[in-house]
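Novice: Some structures are shown below for you to check.
No value in this document is a laboratory result; all are computed from the given coordinates. These numbers were taken from a predicted model, which means no experiment stands behind them. Cβ atoms are built from the backbone, for glycine too; each structure is taken alone.
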Structure 1
Amino acid sequence: MFHNIPEPILKCMRELEAQDAIDREDGTPRGQRLRQIPPVTGRFLALLCASAPKGGVLEVGTSGGYSSLWLSLACRERGDRLTTFEILDEKLARAHETFVAAGLSGQIQLIHGDAREVISGYTGIAFCFLDAEKDIYLDVYEKVVPNLVPGGILAADNATNHAESLAEFLARAENDPRVDALVVPVGKGVLVCRKL
């Protein structure tokens, strides 16, 4: 999976990594910058997703499409498509450009809107990555977990660097009898939940 990443995808990854570094250096306001995962988290998510059981692959919080590129590698291995949700117009436009440039328009379904309004209608979920505004994590979690297949995985970013604001969400996941949950010290901390 990592040894044969198509050049258009690699090029888009490098461009997004460079833009993210510029945004962080010049102090671009949080709501305007890409706010994407680091490459090590992308690799980790791709491995998790590729190892998930058969079922749908979802992402909540597309931003510029960086994490989607990593998940697309897993989807290619799985023979699946990725469905990703983004609420902000400017990030939606950037993600669309990214997917076209990477040659992934046919493999990624980009949905404009609040995932919380529709995600409970998605059943048979094998993998869901959550990386959005922290105040929606618990709501998305409660809507996704019942629809995970046995062995299905929900992964949520920022479990370490936003541990305080995510305290209720993290406590719910770690004490939820429906899943096994663990915060993995990769990148900014990834909560990994596996449906029992």
Structure 2
Amino acid sequence: MSYFSHETAVIDEGCQIGEGAKIWHFSHIMPNCIIGDNCNIGQNVVISPDVVLGKNVKVQNNVSIYTGVICEDDVFLGPSMVFTNVTNPRSAVNRRGEYARTVVKRGASIGANATIVCGHDIGEFAFIGAGAVVTKNIPPYALVVGNPARQIGWISEYGHRLEFDENGLASCPESAEKYKFENGNVIKLSA
């Protein structure tokens, strides 16, 4: 076995678990999931059937990832955050064939206790603040907070607020990488 699984974790048949992945206490990986290389699945995590996690995804304790979710490489899912997968759930109505898809793009971070309402994608390197409730698509590099989540700024790939000058240029204080604000979007400039 090329990954670690705690003795209390349950991994159902048909899962693909990548090299170097770690699955901790009381987590349940349901059938046909794909878990990429070097993922870290915290305690008491539920990953529903057919979920796909890219490489190096960090899933903190008590997270629920429901069918229809795809997380690309380097995504961070904070403690107790949750995805939904049906827009109008009812106990007495079976809507298993109506799961909506949600894609969390490369490098995005979702804070503790946030909720991502299904069918809304999270852009590359976006940052969803703790407790936010996402009810619409989030653009790349956006910083959003609140319920419902609203954008309050832009953020670098290293997780720092970007302050744009009069020419629409900003620099990350940690990496010195340059960004441009143009036509309502942020793009990273090549080095």
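Novice: Of structures 1, 2, which gives 0.98 when Rg/Rh (Cα atoms, Kirkwood Rh), for residues 14-93 alone is computed from the coordinates?
Specialist: Computed on structure 2.
Novice: Match the computed value 15.6 of mean count of other Cβ atoms within 10 Å over residues 6-13 to one of the structures 1, 2, and report its label.
Specialist: Computed on structure 1.
Novice: Matching task: 0 is the computed value of helix-only ellipticity at 222 nm (-39500 (n - 2.57) for each DSSP H run of 4 or more, over all residues; to 500). Pick the structure from 1, 2.
Specialist: 2
Novice: Between structures 1, 2, where is Cα Rg over 2.2 N^0.38 Å highest?
Specialist: 2
Novice: Out of 1, 2, which has the highest value for distance in nm of label points 7 Å out along Cα→Cβ at positions 62 and 182?
Specialist: Checked 1, 2; max of distance in nm of label points 7 Å out along Cα→Cβ at positions 62 and 182 sits with 2.
Novice: Moving on. Identify which of structures 1, 2 gives the largest calculated value of relative contact order in percent (Cα under 8 Å, 6 or more apart).
Specialist: 1
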